[in-house]
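Asker: Below, each structure is written out as structure tokens.
What follows is calculated from the coordinates using simple rules that are stated; it is not laboratory data. Note that the structure is predicted; figures quoted are calculated from it, not measured. Cβ atoms are built from the backbone, for glycine too; each structure is taken alone.
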Structure I
Amino acid sequence: MIELKNLHVKVADFLLEQVDLVVSKGEYTVILGPTGAGKTVLLESIAGLHALSHGEIILDGKDVTGTAPEARGVSIVYQDYSLFPHLTVKENIIFGLRVRHTAKPQIDEALHWISGLFEIQPLLNRLPASLSGGERQKVALARALITRPHILLLDEPLSALDAESREEMRSQLKTIHDKLNITTLHVTHDFEEAMSLADTIVVINQGKIAQVGPPAEIFYHPSSEFVARFTMARNIFSGKVIGRDTKSSVFRCDAIEIFASSDNTKAGFAVIRPEMLQLTAEKPILISNSFPGSVKTIVDKGANILVTVDCSPQFECLLPRQQFEHMVINTGSPVYISFLPSSVHLI
């Protein structure tokens, strides 16, 4: 378990401030935020690499605020792996145990266990320079976990990998976490990574926590305009609630009125994620929110197509490629944008 109480950390001109966070034992928590938000500073503060200006760090019920890094039961893995180039894979992995003066039989037993866990036995006598990126990351993780830490800190561990290796390592991280049940904090910029791994997501902005919650809550019920924009909600409209019926609030934005399944009568923004929009050539029947418009731009994103439709205001719709190709639409095509009131989140 990790408990941070009113954490303040100053590193050069950057200030991490008023950080209160509880991570349950065995939980996989992903930290998201723009570049320079303080994600790495937060990890390194937990690891004991930065002195606190104020606050407390409690790990597994013990106050470790003034405890040396090596005595915290924490391991940290960076995106550049930080392997010793002159040591073999085996020597890299057991380095932490040797520093602790662990007996050789125990080292051998631990090495057998961790190399089997990551399936890297054939690599043990090789040097890091001869390994692929994915193999180096496995070795870095094995080195971090062989000491049996209570907490694992991962600072963008997959960002340097190619797409195939990243997907493989993401799956392996999930498997390892399920097997070891180790409390994990994982910094990433990758939303797919966050959604597939996290029990909880922490969003940080300018040194402060902006929102904490399950992945679905962060992406579909952002607590602020910043979180909505950061998580690429794309359709974020300013306006105000002008009325309410038995089921929905009515939100006015520019010249249109949007029905939302919400009782937030003081909202200033309506948020609809692009994948929640429907795009049709004909006006749909029995949908509360339906607006005519014309296609302004079409952006190919591989498996999906991002279509911008000018309805005054503009909507951005994310369509699966197969659906888009079936519709046969082009720039300037007349279309209808529609969405359910339950797809609208009011802030």
Structure II
Amino acid sequence: MNEIDLADAIKTVTLKHNGVKEYFITAQATEDNMEEVFDKVSAQMAECNAKIAFQYVFGGRQFYPKAVSAIKNLNWPLTMLHGDACSGSTVTGTQFIAISGTELNPVMDGDRRVGNWYETKDARYCLLGDIRTSNLGLSRKEQARRVFEKMEELLKQADMEFTDIARTWLYLNDLLEWYDDLNEVRTQFFRERGVFDKMVPASTGIGAGTAAGEAMVAALLAVKPKNENVKVFAVPSPLQCPAIDYKSSFARAVEIQQPHARTLTISGTASIEMEGATAYVGDTKNQIKLTMEVVHEILKSRDMDWKDTSRAIAYFKSDADIPLLEKYCVENNLPELPVAISHADVCRHDLLFEIELDAIQMVE
């Protein structure tokens, strides 16, 4: 890929609030040009005096060592994301989150830097990734419980509580074999920690093979307001029932209102009817259509639109269906979205497509 193509392949969206800038970078990448892409992003962020805080690489777990070695100074959590039921034979891209205008304080899991916390005069923020247990001898449910406990322990380094979590990402090895068990563990942990008395976070739960075969690897975003200038609250979906109605403990979306900016983080969304049943079984084209309509209605309910998208990840059960998303976007005149593609299992056998999406809007 030449310099012009590489520049075109990197999309950056910037959010400014309280003197802090957040950079959301989505880039196409392959195993052949990973190092070039990573170097280009690192150079761009250095020009902005920004530090990378978080990274996904979308590719099979066998590429993890190569991805790590392609980064000259890796001091942020890197999570490989590719479906555990899929071939994982290619790398399709990468996403970064970088921060400038404030100090990034490390959060450590032993000798691993798993994230950072930073603050403004109105709130404290914490972004963590690659959260996992090293004890692979535990059962899946025990590993999941341990990951939730570790989230809580790590947040203490930022003087934050589990109930400060606004968003989680849960990557489950062989998800379709034990997603119900995961929901049981999550609901029980949320009940014990009083989550249902405050705010249930947004979430994505996806089938992704983990680096060392762990049952679950997680990431999270937590926000702790210092005053009334920052508000964090759940947002319902106009076209879908609450996920908790079918025993899945997450909010459809969460909004973070802060001085001069709003962030809307939409959970992993799939082709599910208002009553909770899968719609358009076996029909990927119409599953994509309904899913995108559901996401669009959430955006519109908060006076946002596709143009406000800062980052998105689209998950396909079959990589043969990947072109259908681009076709939908073209036919419906959507702007070019900063979307990364992952070949992954979705949380039901009959769901063929899922998308998560964040949107940002500046406020005068």
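Asker: Assign the value 2.5, calculated as distance in nm of label points 7 Å out along Cα→Cβ at positions 207 and 271, to the correct structure from I, II.
Answerer: Structure I accounts for this read-out.
Asker: Which one of I, II has FRET efficiency 1/(1 + (r/R0)^6) of positions 159 and 175 (r between Cβ atoms, R0 = 30 Å, to 0.05), as calculated from the coordinates, equal to 0.90?
Answerer: For FRET efficiency 1/(1 + (r/R0)^6) of positions 159 and 175 (r between Cβ atoms, R0 = 30 Å, to 0.05), the value 0.90 is produced by structure I.
Asker: Here is a follow-up. Computing Kirkwood radius over Cα pairs in Å gives 22.8 for which of I, II?
Answerer: This figure was derived from I.
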